[in-house]
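Asker: Below: a set of structures, written as structure tokens.
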Structure P
Amino acid sequence: MPSNESEAQRATTITIPAGVAIIGTGKAKPGKVVTNDDLSDSIDTNDEWISQRTGIRQRYRMTEDQNVRSLGVDAVNEALTNAGLKATDIDLLICATMTPEMNCPSTAARIVAELGAVPAGALDISAACSGFVYAMNLGYSMIKAGGYKTVAIVGSEALSKAVDWTDRRTCVLFGDGAGAAILQATDRPEAGCLYQTMGSNGEGWRELYIPRCEDHIPENDNGVFSGAFNTLQMNGREVYKFAVSTFRKCVDHTLAATGYTVADLDMIVAHQSNARILESAREKLGLPEDKLYINIDRYANTSAASVPICLHELTEQNRLKPGNLVLFIGMGGGLTWGSSLWRL
């Protein structure tokens with residue numbers, strides 16, 4: 001039985017929606033900017049070495065009074081404002097993060113509490129850089145099943161707390177941040193997710209992982225482990241190859257399944273792992289520059305926050321319109337990948 005009047009009211013108003021719309025977006029930038037030149041003061045690197053290989057020129061880093069939760073709250077609040085909703089309108093909040101403050105409680109539950117959205121459902125998704133696309137797919141499906149009307153999804157990361165700042169192979173690549181979107185049932189039948197995928201290959205876990213103890217280091221490490229536990233370890237070459245091939249497969253599978261062509265796509269919003277990967281993929285697909293958004297130069301790799309930050313900036317710039325066909329792509333540690341084709 002519903003435990004209070006609010007839950008009882010929700011239980012009696014559930015209907016199967018015609019469609020699902022993205023009605024508001026938001027982002028949160030940490031308070032500190034760290035440039036490539038700043039990093040060269042503490043490790044053996046320079047702006048040219050980083051920017052040529054990755055496209056990154058700066059990243060944001062949390063200040064002492066910020067954390068994954070506070071960034072998530074700020075991003076969802078902005079999305080709610082842009083959607084014209086209150087926190088109490090949220091039925092479910094999904095938080096994608098690979099850097100939660102604690103394993104229990106979930107980051108999502110604490111975000112719900114700080115927003116004033118209780119008793120909304122709350123859960124975390126751990127799918128690394130694919131996390132927000134997973135959250136989009138899950139949020140859409142939960143609404144279409146008829147159980148929820150309004151779902152908030154947020155990707156929030158504190159990667160500055162998960163890297164070894166003496167290891168230039170990894171620390172130059174990542175930044176902190178958060179992005180959010182509000183999904184809501186709509187009477188527009190054309191709006192929503194037209195096709196989605198979520199995949200994984202756990203056999204590739206050793207290419208991108210955070211070990212807590214000696215037992216977590218693979219036997220054939222090939223020099224990947226930096227020596228610092230509780231920090232991100234990455235086989236850059238293998239992750240690069242995975243990202244290049246997976247990006248193209250996500251596009252090809254989506255188009256083959258739906259009958260659309262590359263020319264039909266109005267925008268691709270992809271995880272920001274490396275500018276070279278994105279630009280190479282764009283050229284091979286024959287996409288014009290304005291159809292694949294890139295902001296890694298300003299944010300670096302923010303894992304689950306990268307796709308929603310891109311989505312919000314595109315929305316701010318008025319580059320996404322109702323009726324647009326937009327493909328969201330994420331791929332990262334796990335190894336995981338996901339795609340979500342939306343009619344806005």
Structure Q
Amino acid sequence: MINPTVKLAENVFEKPGMASTREGFGKGVVEAGQADERVVVLTADLAESTQAHLFQKAFPDRFIQVGVAEQNLATVAAGMANYGKIPFFTSYAAFSPGRNWEQIRTTIGLNDLHAIVCGMHAGVSVGPDGATHQALEDMALMRALPKFTVISACDSEEGRKATIAAAKLGGPVYMRWGREKSPVMTTAETPFEIGKAVPFWTAEKPQVAIFGTGSLVHNALLAARELQKEGIEVSVTNIHTIKPLDEDAILRDTQKAGAVVTVEEHQVHGGLGSAIAELLAVNHPTPMEFVGMHDKYGQSGTAAELYEHYGMAPKHIIEAVKRVIARK
């Protein structure tokens with residue numbers, strides 16, 4: 001059942017509100033800028049696509065258009081952070097961190113600077129843009145870097161809160177954002193804290209613990225509802241912070257269920273599933289199934305078509321749950 005304590009949207013299943021997670025960034029960074037004049041925003045010729053134009057309109061003197069030069073984007077942001085600013089810098093995730101990972105590593109990571117890398121249009125849900133623009137490796141790239149916090153909001157409202165929190169965090173941060181409008185599951189009252197998982201769907205005796213991140217958490221909820229109709233109880237937990245993981249919550253849910261399914265719009269190698277598998281291998285070895293991209297590149301299509309083609313639709317989560325139950 002939906003966890004009543006986390007105050008999700010009442011219409012989370014039937015005709016939910018729709019907004020892209022990047023819209024949450026656009027709203028959140030303006031709020032962060034209102035709260036702290038040190039907040040600045042930089043972009044690489046993609047102000048509207050990354051929703052940075054909202055900050056540009058509100059604070060034109062604190063907005064920097066670097067142009068199509070992602071390596072410079074990272075190093076300019078690093079310089080500003082070194083002198084006390086709080087820079088959010090935005091581009092498509094395929095280009096930042098895809099193209100400028102070395103500059104991010106050297107100028108931001110090694111110096112432990114409070115700069116926020118915003119990778120937009122991540123995942124296959126970018127759709128018609130095709131494989132070149134469908135960043136599916138970005139979380140793996142960024143969680144491998146020491147000192148980086150890695151955040152993947154489940155919806156626009158959570159993204160707004162995450163942006164405000166990232167501005168206050170200190171240290172380097174990577175935030176992952178989607179372009180496609182996706183269901184808004186959370187509300188202003190839904191709890192959010194960096195590093196703290198949120199249990200969206202609970203069961204007294206779950207047979208499987210589902211851990212999801214990003215907008216695919218909604219597909220996990222749809223799967224949980226269908227599984228319940230079949231008499232199969234699961235839990236669904238929103239893992240919005242990939243690094244650091246909420247280890248206590250993950251271990252607690254895993255020990256209760258005895259089997260795990262991870263759900264992400266990312267390569268299963270190096271993303272959420274890998275992070276949880278690493279944790280469980282050391283602390284509580286458990287049967288697992290991984291829903292995500294299985295060592296493939298994307299292609300053009302609608303988000304729904306690509307979820308179906310690459311095995312990330314609700315029915316595929318249901319199949320993964322049944323497979324892992326058979327392995328218990």
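Asker: For which of the structures P, Q does the calculation of mean projected area of the Cα convex hull in nm², for residues 23-150 alone return 7.1?
Answerer: Value 7.1 for mean projected area of the Cα convex hull in nm², for residues 23-150 alone corresponds to Q out of P, Q.
Asker: For structures P, Q, calculate mean count of other Cβ atoms within 10 Å over residues 95-102 and state which one comes out highest.
Answerer: P
Asker: Assuming 17 is percent of Cα pairs over 36 Å apart as calculated from a single structure, say which of P, Q it is.
Answerer: Considering all the candidates, the number was obtained from P.
Asker: Starting from the value 19: which structure in P, Q was relative contact order in percent (Cα under 8 Å, 6 or more apart) calculated from?
Answerer: That value comes from structure Q.
Asker: Here distance in nm of label points 7 Å out along Cα→Cβ at positions 231 and 247 has been calculated and equals 3.9, so which of P, Q was it run on?
Answerer: This figure was derived from Q.
Asker: Now, a different point. Looking just at mean count of other Cβ atoms within 10 Å over residues 207-214, which of the labels P, Q belongs to the structure with the highest value?
Answerer: With respect to mean count of other Cβ atoms within 10 Å over residues 207-214, the highest-scoring structure among P, Q is Q.
Every read-out reported here was derived from the displayed coordinates using simple, explicitly stated rules and does not represent laboratory data. Note that the coordinates shown come from a computational prediction; the quantities given were computed from them, not determined experimentally. Cβ atoms are built from the backbone, for glycine too; each structure is taken alone.
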